[in-house]
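Coordinate-derived values only; no laboratory data. Owing to the predicted nature of the structure, the values given are computational and were not obtained by experimental measurement. Cβ atoms are built from the backbone, for glycine too; each structure is taken alone.
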Structure P
Amino acid sequence: MLLSTVLVLLMTVPGLALFYGGMVRKKNILAIMAQSFVLCALVTVVWVVLGYSLAFGNGGALLGDFSRFMLAGMEVNFDKAFTLGAGTGSEVALTIPEPVFMLYQMTFAIITPAVITGAFAERMKFSALLVLMTLWSLVVYAPIAHWAWAPLGWLNQLGMADFAGGTVVEVNSGIAGLVCAIVLGRRVGLGHDNMAPFNLAYAVIGASLLWVGWLGFNGGSALASGGRAAMAIVATQVAAAAATLSWLALEWVLHRRPTVLGAVSGAVAGMVAITPAAGFVLPGPALLIGLAAGALCFWAVTILKAKLRYDDSLDAFGVHGVGGILGMLATGVFAYGGLSVTEAAPEGAYQGGAALLCVQALGVLATAAWSAAGTFGLLKLTDFLVGLRVTQDQERQGLDEALHGESLG
C-alpha cells in the first residue's frame, strides 16, 4: 500500500505536470506545471487539517465529521490494522494502519483538482487557483468521497460500485472542468492563433508516468495485496492498451494519420474508464471497456467539443468526464460477482445487471449535479474575492512571465 501511495503521488508530480506541460504553448509550460506541483502541497495541508475528516469521519450519509481534525486521534493504534467506520454498524476491517489509508486517500484528493486545471489551462489567475481549489477540496471533493467510499455514505449504502474513483475522481473532475471552462470562457485567439502543443515529448513522458502510476491507483484500491489487486492491475493494463489502439485507429481512418497526441490521449481515456470497474470486471470486459473508451473520448474531444464550442483546453471533460461516465455505467453491466465475494455476500457483493446499472447511473447523476453546482458557486465566490481570469495582455504575454516572472527562455 505504501508503494501504491508513491505510485499515485507520482501521477501528479511529475506525471500530470509533464503531461499537461507538454500540451500547452511554450509561454505557459511553467505555469501549468506549477499548478500541479503547488496543488500537491496545498491539498496535502487541506487534507490533513480537515479534508480527511470530512471525507472519512463517520458522520452521516452526506458528510463526515470533525473527529480527525488535524488528524486528531491518529496516534492511537497508529501501528495497528485500521477499521474504517468503527462503531457505525457498517465497519470495514482493513489490514493496514490508518496513517497508510489516510495518505493513500490523500494522493487521490491531490490529483483530482490537478486534473481540473487542464480545462482552464492558460487563463486562470494563480491566486484564483489557490482559493478555488482550497474551497473545492472541502465543499465538493470531500462530500463525494464520503458518499462513495465511507461506510455510512449514502451511495455506498445503496451499493454503488466505484472501485478507484469513477465518481469521486473522474466524473467529478470532468464535470468541474467543464463548468470552469464555460465560466472562464474561451482563450484569447482560439480559432485564430496557433494553439499547438509546444513539446509533445513532455506529454509522452507524463502519460507514461500516468500509465505506470495508474497501476497503483487501481491496484492499490483493493487496500491489500492479493488476487483482487492483481486482477485490478490486469484490467487496467488491458483497458489502457485497448483504448490506445482504438483512438489511434479512428484517428488514422478519419484524419489519415495516427498521432502521438492521440496515442497518449487514448491511453489515459482507457485508464479513466476502467478506474471504477478495475476490481469488479474480468479481463475480457476490461478490453471492451478500453476499446469503447478510446472511441467515445475521441468523439468527445474532436466532435462534441467543436459543436458545443466550449474551450476545455486539455480535455479534462472530454477524457475524464466522458470516460468516467462510461466506466461507471459499464461497471453496472459487466461487474463479476466472484471478484467481490464476502462472508455477507457469498455470491459477490456486486453483480452486473439492471439493478446495479440503475445505482451506477444514480451515482453519476448525483456526482455530476453536486460537482457542477458546487464548482459554479465556488467560481463565483472566487471571482468576487480575487477575480478569476488574467487580463488579455497577460494571456497574450503568457502566464509564465505574467504571473511568475519566469520563462523557459
Structure Q
Amino acid sequence: MKHSSDASHQVLLQDVVEKLHFSVKDRIGAPTQDELATVCAVLFAASLLKEEGKVVRARVVISPPEEFSPVGGPPDGILAVRFTTPHPFTANEIKRLSPAAGFFHSALAIWPDRDKGLRIWGILNTGPRWLNLVGGGRKPTGNDLSHPIIHVRDPGWLLFYQGYDLMVEWRGREFYGPRMDVFQSSILSDRFAGNRQQLIESLIACCLPSSLDAEAYGKLAHLISLQFVKRIINLVRTSGHGGTLIFLPDAEDGKEMSLSWIDFKYASVPEVGGSRFRSLIESMIRRVGELCEDGSSVDDAWHVFRNSKDIELDLLEEAFFELARLFSDLMQVDGALVLDKRVRLVGFGGEIRVDRNVFMVGLAHDLEGKNITSWDVRGDGTRHRSVYRLCSVEPEAIGFVISQDSQVRMIANVNDSVIVWPHTMI
C-alpha cells in the first residue's frame, strides 16, 4: 500500500517504530520508541550522504553486544568486532564506517549505552551467505540474525527487516509494504511444467535413483532452476548496469517467435548453452537423489541440496554458477538476453520491435496477479515498455527487467492482460 500525504507518512513511520520496539523491548537496556524514531531519521540522513564520492550503503543491526559469542565467524557464524569505546550514532559516523562494514559481508551494530544514548558498538562480520536468500546460492545462511536490521540501500531508500524478513520499505517520503518474492509465484511453475515433465520422464527410467518419485524430482528440478535465474538476476543487479531477461517458448517455435518480435545483434546457434544447462540440472538432481534416503520427500531433497558438503555437488554448483555468470555478462550488452524455456540461449543484444502501444498495465499486489491496480507505463523506462509490448502480443513470454537502481520486476501476460510484479529485494 502506498501513502503519500504527510499525515499517513507519520502514521506509518510510527507503525515501523512500534514494530522495531516490539522486537527489542524485552532485552535489557532496549532503546525507547523515541530512540528508534531517531534511528530511522539518522539512517535516512546517512543515505543522502556520500563517502569518497560513493553513495552510503550499509546494514545496521539493532542488538546489544552480549548477544554475540566472542568466538566463531563466517561462513556458519558471526564474528563480532567490538570497539573499546562505542562511537556516536550519527549520519556522518555511519558514512565514515560504511566502507569498513561492506554491505554484502558485514553490518554495523547499535544499542543504547546507558545514559549516553544510542552508540555504534561494533561491526558484525556475517559473510555473504545471507545473500543466498535472493541470489540463488546453495549454502544455508548460517546463524540467522534474529534482530531488527535496517538496510541503507541507496539515497532516500531504507529497508526494514526482522531478521531476514522484509517488513517495509521507506523511499523518499513514502512507505511501501513488503514486496513479493516473484519466484514463489505459481505462474513460473506452471509455465515451465511441460518442460520439467519431459525432462523427468526421459530420466526416471534410466538415470535417476528411486529415492524420490517423479513428482518430487520435478519439484526439485524447478527449485534448482529458480536458483539459477535468481543468480543471473542478482549478478546483474549488483553490477549496477541493469538489463532485460526474456523467456520464450522453446525449440523451433521459440526460434521463429524470437525472429518475429526481436532483432538480435548477437544471435546464437540454437544448441549453444542449452545442452549445458540441461546437463547440469540432470546431474544435480541425480546426485541429490543418490544422497537421499529411499522414500524422501521434496523437502528432504531440498535440505540435502542446501546442506550437503558433497564434493560432486559442490563442483556442479560451481559449474552452475559460472553458466549463470556467463548469461549475466551477456546482459551487460545493451538489449535483451533471450532464452527459451529449456534455458537454451537464443541470442543477446536483442531489440524488441512490437508495433503496438501499451499505455496501461496491471500492477500485481499478490503472487497470482488476482489483486491488481492500473499502472500508467509512461513513467517507466524503455526496457520496461518494450517488454510490456512483447508480452501484449505473446502470451507465453515472461520477462524480468532489472533497473540501474537494482529494482526488479517480472512481467507476463495473464488472461490477455499484461501484469507486472515488483520483486522483493535487499
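Source structure of the calculated read-out (semi-axes √(5λ) of the Cα gyration tensor in Å, for residues 55-166 alone, 28, 16, 13) within P, Q: P. Quick check: 23 is what I get for relative contact order in percent (Cα under 8 Å, 6 or more apart), calculated from one of P, Q. Which structure matches? Of the structures listed, the value fits P. Source structure of the calculated read-out (helix-only ellipticity at 222 nm (-39500 (n - 2.57) for each DSSP H run of 4 or more, over all residues; to 500), -12000) within P, Q: Q.
Among P, Q, considering only mean count of other Cβ atoms within 10 Å over residues 279-286, which has the greatest calculated value? Can you show the working numbers first?
Values: P: 22.5; Q: 19.4.
Evaluating mean count of other Cβ atoms within 10 Å over residues 279-286 on every structure, the highest lands on P.
Between structures P, Q, the calculation of mean projected area of the Cα convex hull in nm² yields its largest number for Q. Please state which of the structures P, Q yields 12.9 when mean count of other Cβ atoms within 10 Å over residues 47-54 is computed from it. Clearly, the read-out refers to Q. Computed over structures P, Q, distance in nm of label points 7 Å out along Cα→Cβ at positions 71 and 247 reaches its largest value in Q.
Ranked by mean projected area of the Cα convex hull in nm², for residues 151-358 alone, structures P, Q are led by Q, which has the greatest value.
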